[in-house]
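What follows is a group of structures, each given as structure tokens.
Please treat every number below as a calculation from the coordinates, not as lab data. Everything numeric in this text was worked out from a predicted model, so none of it was measured. Cβ atoms are built from the backbone, for glycine too; each structure is taken alone.
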Structure I
């Protein structure tokens, strides 16, 4: 089983954020261009995975309402916690709700 912790998540995201922050400051043009491309890819992957997490939660919510109140409460709590701290998660959740209408 994979150990998931807030420290591990924050450390990984800080590495991506710091790389993206310094990539544009590199003086060597070829290295800067390549670094910006890698930073763009990393951020796109983070955004895509954030969307995948929200989609998972919304699908789990649909299934949990059929399973039990306890499962539904847990999913609602997770959606709240994720969306509260992420504009990307909020936006994806709103788009997913609109598509479901």
Structure II
């Protein structure tokens, strides 16, 4: 009789522990599900904004276009002083080598 009572108490303790674990996991699943729903909604809205030419991706595309357009000008701007300075150094070294 004592053995059965002890076993019943042990099973009750195990059941309560499993119920707490299940409740914790259910809360975690619900939290992750709502996060996934929000992310999915944000992705859909962002995609629609992209199609309409608005939103974050449209801003990135516009900025990239501007940067690509300014790249040749910037390259030329940086190249000219370097070329001039390199030519001056070459002339200086050439004059030093001449008798």
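Of note:
- Given -35000 for helix-only ellipticity at 222 nm (-39500 (n - 2.57) for each DSSP H run of 4 or more, over all residues; to 500), calculated: source structure among I, II: II
- Entry that produces 35.7, 119 once Rg and Dmax of the Cα atoms in Å is calculated, selected from I, II: II
- At a computed 3.3 (distance in nm of label points 7 Å out along Cα→Cβ at positions 56 and 72), which of I, II: II
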